[in-house]
1. From 1, 2, which structure was distance in nm of label points 7 Å out along Cα→Cβ at positions 223 and 415 = 2.7 calculated on?
2. Quick check: -16000 is what I get for helix-only ellipticity at 222 nm (-39500 (n - 2.57) for each DSSP H run of 4 or more, over all residues; to 500), calculated from one of 1, 2. Which structure matches?
3. Quick check on the output: 0.10 is FRET efficiency 1/(1 + (r/R0)^6) of positions 279 and 487 (r between Cβ atoms, R0 = 35 Å, to 0.05), derived from one of 1, 2. Which one produced it?
4. One of 1, 2 was used to compute Rg and Dmax of the Cα atoms in Å, for residues 95-390 alone, and the result was 25.7, 83. Which label is that?
5. Who wins on distance in nm of label points 7 Å out along Cα→Cβ at positions 367 and 471 among 1, 2, i.e. which is largest?
6. For FRET efficiency 1/(1 + (r/R0)^6) of positions 103 and 303 (r between Cβ atoms, R0 = 35 Å, to 0.05), the calculated result is 0.95, so let me know which of 1, 2 that is.
7. When Rg/Rh (Cα atoms, Kirkwood Rh) is computed for each of 1, 2, which one produces 1.06?
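No lab work stands behind these numbers, since they all come straight from the coordinates. Keep in mind that this is a model prediction, so the values were computed, not measured. Cβ atoms are built from the backbone, for glycine too; each structure is taken alone.
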Structure 1
Amino acid sequence: MTVTATPVDEPEQLEPQAAPVSRASRWASRLLPAAAAALSGVLLYISFPPRTLGWLALPAFAVFGWVLRGRGWKAGLGLGYLFGLGFLLPLLVWTGVEVGPVPWIALAAIEAVFVALVGAGVATVSRLPGWPVWAAALWIAGEAARARAPFEGFPWGKIAFGQADGVFLPLAALGGTPVLGFAVVLCGFGLYEVVRLVVEGRRSGAAVHKATVAVAALSVAVPVVSAFASRGLVSDKAEAGTATVAVIQGNVPRLGLDFNAQRRAVLDYHAKETQRLAAEVKAGKAEQPDFVLWPENSSDIDPFANDDARAVIEQAATAIGAPISVGGVVERDGKLYNEQILWDPEKGPTDTYDKRQIQPFGEYLPLRSVIGAINSEWTSMVRKDFSRGSDPGVFTMNGAKIGLVTCYEAAFDWAVRSEVMDGAQLISVPSNNATFGRSEMTYQQLAMSRVRAVEHSRSVTVPVTSGVSAIIMPDGKITQKTGMFVPDSLVQEVPLRSSQTPATQLGVLPEMLLLLVAAGGLGWAIGAGVRGRRAGGV
């Protein structure tokens, strides 16, 4: 029998394969950017008042740039939304103090959509040369959109409003809040780009193109240098003499939405504090004011229709011997107005200003029928809509021209500028923060007034029903302020100014220029992507 040997197969030579990526690694690669986006948004929130940490906006945008650079627009959309939620949810928590979490969360969720769109745009331009410039301009484009829509806009959370204590603040006088915000965002993105180039150069050992390094360095250096150069635009020098102003904070009996049921008490409180100040003036303990400023809603009882309210105001004006700007709720021709009333101690009411930028869901209810179908309690909170004023409000009080910017209006660039263009030598921001308790809202709004002071080089007074009331110099520094929920008065001589800063003169032009830069960068990136896909398909 013949035995046939069976050959033994040689071991198969396998090609080396990459180690399989674990599911945990894949999840980590997705979760890390998402977590970084949300946390950098929280870091941006921490940079806002009442904290004086405006510089934290730079690392916040640096991390945001790291998260977005090189990604597709869809990823940028999602990561931008997470960044927006991380920023806006804690920033706007005060909106739910009295009405619960649903309106607060809905507002933050809607506003974060604008940030998501900016994230998609930043991701799209992130491969362009000098991408921090295009990206920062896109952020300002997002802010411009938020300030105009929906329902007349909601500019709360503009980057500029977090910089009242920062080195970039003088840029507000150069180009307003758009230029100030652009500088901060550009510096943050530029900071990341400089770090990225240094790390990549060391890792690869390859020389980085000098022009690329120069552009990255300039995106950090130019905003900082411009801020220091703009300090010359900020001055506290009196140009039209001085005036002694009295700011009255009468306080309220109780916190919360019940404020509106305490109308007579609130009026009496402000009259009482004014009379107390008048007694101090008579005793030589306080300086005689040239005029007195009361807050928004200091007389929710219409003094034109109620003789008792009129008598209370007249007694206070007579006691202090100076004109008073009274914040009233007035009904005229069947319409409701949030009105400032100039009350002369001898002539009575001589001028009025009706608030022009009224607050949606607070002073009027958009989509009333739809909202009423969802929750009738919401419609009961705003039973009758306020009407809008149409003209700027500048009161002449003992020879000084006082521009009125009522509460919510301080967030809108046009509303403040119009008063200065109409001749205001001093700006007053009468407000009512009583419905927001001891939340951060009052500090956020106070920071806005500080930015406005520098933007237009005007002293700014902030009379508030329950605090924090303040007097602010044209350089943005607070010289006096009250506590919260205490009756108090502030009396101080302040400079009156008549010159206009570049920001006042230019108005909306810097913002429009930045919108063109954003559109140019986005168009360039989209065009480059289309050409690349066509070339790849050949």
Structure 2
Amino acid sequence: MSDKVRLFTLGGLDEDGKNCTIVEVNDEIYVVGCGVKYPDRTMPGIDYVIPDFTYLRENKHRVKAYLLPHGHDDEMGALAYLYEDVPAPIYGSNVTIEMFKNFTRHVGTANVKYHFNVVKPSSVFYIGARKISFFQTSHNIAQSSGIAINTSLGNVVLTSDYVIENNAAPAYLTDLNMIAKIAEDKTLVLCPESVFAGKSGYTAPHYKITPLIEKEVKNAQGRIFIGMFGLNFYNIHGIINLMVSSHKRIIPYDEETADILQSMRQAGQLILPNENYAPADDINRYRGVDIVVLMFGYGTRLYRKIALLAAGQSDGNRPVSLEESDTFIMACPANDNTEIEATDALDELYRSGCHVVPISKKSFLNMHASEEDLKMMISLLHPKYYVPLKGYFKDLLNNAEVSLKSGGALTHQSVFLLENGTAVTFTEKGAFVEPNAVVHGDIMIDGIGVGDVGSAVLEERQKLSQGVAIMAVTVDKKTRKILAGPDIQFRGLVLPNESESLMRDVTKVFNECLFEDLGREDMDIEAIKNDLYEHCFRLIRRQTGKEPMVLPLIVEK
């Protein structure tokens, strides 16, 4: 009897991050990737967003394995919050497992008993009777892998992030030989990433940072600062080699940067001679021209760190400020979700007076598959079906169009554009789609709380970010007469020179509304507070354009 294969995602489609693809073969569940998403400005106070794992919790007895393609947070971070509820063996390369351990220490779940299985980036192993193949791919973190799950209908192949690269260090090479071996069996469905599907040509070599900064390093008159995302191992490795060859002493800006360098060392992906390294405390011990300060971070936190340094507000434990002779290389181009934060950080850098070298996303690409990279994978594997993964809808659509013009056998009937929670099932009779087949959604992580924050809390936080208006009054409980007040105060709402007129108008509206409501016996105190809120909120929004937190307080005596 032939296998029945069902494929769907709990995250990663029409969004940036939260990648989690589920492959079901009969009664077996394989979870490929289990990542977090970083919050945007509409989610104040949120640390991470993870998928809704209701389906996996309800079917945890069927989960056979977690297969981790590489060590980026968007591919493995959410597992730290799920694993205790749904335990199963975890498979990944040495670098991937080390980075996952580092993430669990960061979020406080390192004490959970994980079942790790370290496999080579290109390897074949079995989970029960099921054959699983990892094939090494080129991505900006070492030992990245694509994954093939064997079924009687053919292989289910998920590439994760990759580019075609034949001229790199061994830990970053695309293993075309392994892909060719996998292609000896039929490929039922190919599931490639979509982030750069709309870019023509190959991504290589536009993801290499060293050619873009060599001249600046050579001509620098003082210290060099470099801001970069902490999991871009490929270019961190290249930068360190460049600095060693330039006889520079490398200094981590903070503990987070030092931890990332240590993680690379533990994973065997970094050789940094002692004579080329110094701790952060030694930043003022050496001539400026002899040192380079590395500043690594994740998401918007890196931009905030850069902005604080540029504004002279860095941590007091690190008395570092930018000088006119310094060069700051901002090698962390923004994505669609972080452009505001990146622009703010860049603006602060220019205000500091140092020499700023912004690396744009046009000249410095992330390591994602462009059109020709995708076509190469299609030509190697000859898939029967094609399901684009990872990216916004425009990216998924671009990927689908690439597959249709790749020159293979793929048609409109064999290429599927899915949404999170929509499943496609493959049998020997064909393929069919099940819309909204699986519960999906966002779970927000706030500190140590998982799913504690709902839309109401986020709405309140957004209002707080625009200011607070507090209105207090004391009322006689029996006579419903005003005993004291009102006392109205604004915090973070308007500038002092603008507050007088707004205060006058708000006080007038507050008093008129309160006198009228107190005279109505059918209105209790809660109803009066709600009415005061509505009248005062509308006035403030009309005059300031803001939607602050408005708090009417009525004290009864």
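1. Numbers: 1: 2.7; 2: 5.1.
Answer for the origin of the read-out: 1.
2. On the way: 1: -16000; 2: -9500.
So the calculation was done on 1.
3. On the way: 1: 1.00; 2: 0.10.
Derived from the structure labelled 2.
4. Numbers: 1: 25.7, 83; 2: 20.8, 65.
Among 1, 2, the structure yielding 25.7, 83 for Rg and Dmax of the Cα atoms in Å, for residues 95-390 alone is 1.
5. Values: 1: 4.6; 2: 5.8.
Ranking 1, 2 on distance in nm of label points 7 Å out along Cα→Cβ at positions 367 and 471, first place is 2.
6. Working: 1: 0.65; 2: 0.95.
Label of the source structure: 2.
7. Working: 1: 1.12; 2: 1.06.
Answer for the origin of the read-out: 2.
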